[in-house]
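Some structures to go through are shown next.
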Structure I
């Protein structure tokens, strides 16, 4: 299992995009609004191509969020440099999320990637179309030492309990659930402290990030602890020994 990974600098959001079909525009994959996804015109095999405004090098990730693809679907990405395919990776789905959507992701270490073509295959999809809310692609940040034990996952459910005059208990709200992940670093090297600040503050609290607490773990543990998110709290760092810093981050699912 690898340490915590965060895609903070998303390059898909500024990429030039094309899609094989679009009942709703492919540019919608550049924002996290669930009511404005990319949607194909049919359930036939679909492609989405992106030309990035900068190269992605080193450790990087590619993520499709909140899709209607079934877990039996297949998603692959032809990674390109100067229009030439230099590698092809298969994206992984770890099962349906709490809201029934699926997330697909791949980690890769290629250098000089400046584009990709995604191929989405789910021809039996009962909706009659394929749908993706947001795509994220960029280098991930991680740390030499993993987060401390005690990382917390909270499931925020949009429900309010109201006691009536007749002493009944009524609940109101959508029932929608959002995840909140809180992590603390006990052993941050100076280089890692600086990298986190540069990446997270540089992106800002308005930016959509992709957070994965257990990359490579597989199963429900990895699925439940990875999602597109916004940073909810200001960053803090405490210099508690000559070598190490402590830090804390809080992320809420979008």
Structure II
């Protein structure tokens, strides 16, 4: 399907320069609808946190369901049946299941089933509000837990790239307060670091797009900081295990967890 590429304001576009010499476009089009971004060719895959309802996922859900060829949850039946917990093949049910999953950290990778869709797939990702994050977020943990945010971002990108051939990847911020413009920039740094490390080892990514509805996030500044660093560190591979149901991959992420009470590793700005 032909798409008309969206031209963004120069202040909303940056460039990530990989250690392989590639220039990857980084977009930050605040307030744009996913439908507009997808139909104009800016994104071909979306990684989104699982906060449903009055949220980014809630606002995207109708378009995502239609574009990917998924049915939507029957809300009337869902309420009348007493909010059953049985897993169904729709975005709302899968997001609820993933958000309540503990202690496993799981990606839910939903491929497009509709010919002519704008998106190759959707990945539902754990975030700060997920039950599985609580094991990393004791009251004393005032910092973002780097390994969680980094690994979730890296493995979601890796899956979209390898399994679907996605090259223009959109991603939401994995926080809860973003609708008030309160972005935790340590979390953004973890997401950018994952992008930097992935592109250091893989060629062909065209762009990353940060999907923010409100101002306050500063991914382009963080990208610039990484461009200026001589050393970016190295990616540490983790274990992933995948189970398939209804053509959807449920990918568990496993890495060594520190003992309880040990504060998270500081995020490198």
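Compute mean count of other Cβ atoms within 10 Å over residues 120-127 for each of I, II and report the one that scores greatest.
Greatest value across I, II: structure II.
If distance in nm of label points 7 Å out along Cα→Cβ at positions 128 and 168 is calculated from each of I, II, which structure is the one that comes out at 3.0? Kindly include the intermediate steps, with their values, before the conclusion.
Working: I: 3.9; II: 3.0.
Working through the options, I get structure II.
To which of I, II does the computed value -9000 (helix-only ellipticity at 222 nm (-39500 (n - 2.57) for each DSSP H run of 4 or more, over all residues; to 500)) belong?
This value belongs to structure II.
-0.34, -0.43, -0.95, -1.19 is what came out when log10 I(q)/I(0) by the Debye sum over Cα atoms at q = 0.08, 0.09, 0.14, 0.16 Å⁻¹ was calculated for one structure; which of I, II is it?
Matching structure: I.
One of I, II was used to compute P(r) over Cα pairs in 5 Å bins from 0, in percent, for residues 32-71 alone, and the answer was 6, 23, 33, 29, 9, 1. Which one was it?
For P(r) over Cα pairs in 5 Å bins from 0, in percent, for residues 32-71 alone, the value 6, 23, 33, 29, 9, 1 is produced by structure II.
If volume of the Cα convex hull per residue in Å³, for residues 160-199 alone computes to 124, which of I, II did it come from?
Going through each structure in turn, the value belongs to I.
Every read-out reported here was derived from the displayed coordinates using simple, explicitly stated rules and does not represent laboratory data. These figures come from a predicted structure and were not determined experimentally. Cβ atoms are built from the backbone, for glycine too; each structure is taken alone.
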